[in-house]
Structures are given as C-alpha cells and as structure tokens.
Structure 1
Amino acid sequence: MRIEIVTLITILGMALATYATRASGVWMLSRFQPSPRFNAWLRHVPGAILVAIITPLVLNGGLPSAAAAFATALIAARTNNLLLAIGGGVGLVWLLRTLS
C-alpha cells in the first residue's frame, strides 16, 4: 500500500487543527471562571449540534426518515431511555426503507 504525501499531510493537518481547537477551549476555560449563564449555554451546545446534523438528514430522507425521527422523539419522551429510542428509530427507518 502506497500513501501519498499530500494525503498524509492533509490528515495530519486536520488532526492538528482538531487538537488545537479543543486544546484552546480547555486552555481558555482554565484561565477564568465561567458565569452560570455561560455554563448553561455550554450544556445546550451538544444538543444543538445534534439537531444541526440530524435535521438535514430527516428533511432529505423522505417519509421513512421523518417517521423514524418522530418515533425516536416519541419513544425518548415516553420512556426516557435514549438507547431504546435510537434502536426504535433505526429499526423503523430500516423497516420502512426495506418495505418501499
């Protein structure tokens, strides 16, 4: 197997950029005491990122994706079990795509 030098440099550059982004955030937060409002904002960032990733997939995936997203939200709200909700959503989208 031959590795192209441009590919290797690109991968290393992306790894360095990712590390620098994370390390700079940790460094900045270690320099000051964040306010309660800032901490509340940070707690909502993962959910916002998840919604930003999933929404285009649901909107472009047609009826199976929309039905699975609705079922996932419903199962999560009813059972408060995220693993069950994810399994139900994945199972439903698989079933609907297989049947169509």
Structure 2
Amino acid sequence: MDINPVSEGNLLVVPKEYYENIFDASDEILEKINVVCRKMGKLCKDKLGATGVNILNASGKDAQQSAFHLHYHVVPRSKNDNIDLWFPEHVSGAIHMQKIYEKLIGD
C-alpha cells in the first residue's frame, strides 16, 4: 500500500530485486510487473468497487521519479473522484511531430 495514497486502495507494485527504473530492468521483469499490475487493478475493481485504475511509473529524476527503486502505482478510480492524474489538454509551445518521429526512427 502507498503510504501517501491519492485514492482509497492506492498500491505499489515493486519487484523483489533492485532496479532503479525501467531502464535497468529486463523485458522479463517488466512483463511480470505488467501482469501483476493488471491483477492488482482487477482486485481494486472487484473488491473496492473501482470503475477504473491508473497505472503509473516515473523513470528518471526528470520524469519526477522520487523513490529510486522501480515501482508502479496502481490507483483505483471511480466516477466523480475529482482526481486528475492525466496530461494537460495541451502543451505550450509547438511540438514538431514529424521531426521527433524522424529522430526516433532515423538511422
């Protein structure tokens, strides 16, 4: 359980082995974490009456990672819970999608 929950039932999924973030963990570990997050989300739905969940991870200081041990938050959600964990409607400044796409898939 998260010691500073943003919703009732907010929990953490943490691997037993130490990894600082997603960049240090193997694909196998990340796959297992994903399965566990889904199971925990289903428990929140079935046992707590959540109608949805957010599954959140921050990897790296600039992504607002504050605990430097790989972990995912499973945040139970319900209609009208007044929690906003999502992206703002727009990002200030122009984002040049084509240039970014080229950088990502380029040589």
Structure 3
Amino acid sequence: MNKFIMHQAQKLQEKLAKAQQELAEATIEASSGGGAVKVTINGQQKIQSVKISPEVVNPDDIELLEDLVLTAVSEAIAKSQALAAERLSELTGGLKIPGLT
C-alpha cells in the first residue's frame, strides 16, 4: 500500500475511535406510558438506568408494567442505533462497513 492510502486509513481509524467515544458518552432517553417508565441508554446500546413511576406498579397487573418496560427499552435501543448509524455514516460517506453499523 502506498503512503497516501495508509495515511487515509489511519485518519479514518482515528475518526472512528473518536466517534465511538462520543457514542459511549451520548445519553438517549425514551419513555412509555406517558413517562411512567423511562429508560436511559448510551450510544453503544448500554442501558444506563430504568425509572418506574410508583403509580404503574400494580401487583395485579404485572403484564402492563412488563409491556411498558419492554416498549421503553425497545425505543431507547432504536434511538441509540439510529444515532450510531448517523454518526458512523458521516465518517464512512454512507458506505456500509461490516461491524460498524
């Protein structure tokens, strides 16, 4: 490989490392049930916290709480994946590189 290609690859690697660090520090929130369940996740799809309002905790209707948690987690993951795809596509010029998105 010539020096230009090696230099370009090194610059891309540095930019990707920076983007991954920014994603790790990004905070995304999602909720369900009108805010009854809130999930905070980072840009690397790692859940940071789950908050549940006491008024939705009903021992006679656990299924509702389960559904609210599942909905909030799913939304948080989808938002996090969208953020990661957006940030990484800026670096790759829209190319789909396996393992990056």
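Where a number appears in this text, it was derived from the coordinates with a stated rule and is not lab data. Quick caveat, the model's predicted, so the values are computed rather than measured.
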The value -9500 for helix-only ellipticity at 222 nm (-39500 (n - 2.57) for each DSSP H run of 4 or more, over all residues; to 500), derived from one of 1, 2, 3, belongs to structure 2
A value of 16 was derived for relative contact order in percent (Cα under 8 Å, 6 or more apart); which structure in 1, 2, 3 was it taken from? 1
From which structure (1, 2, 3) was mean projected area of the Cα convex hull in nm² calculated, if the value obtained is 9.1? 2
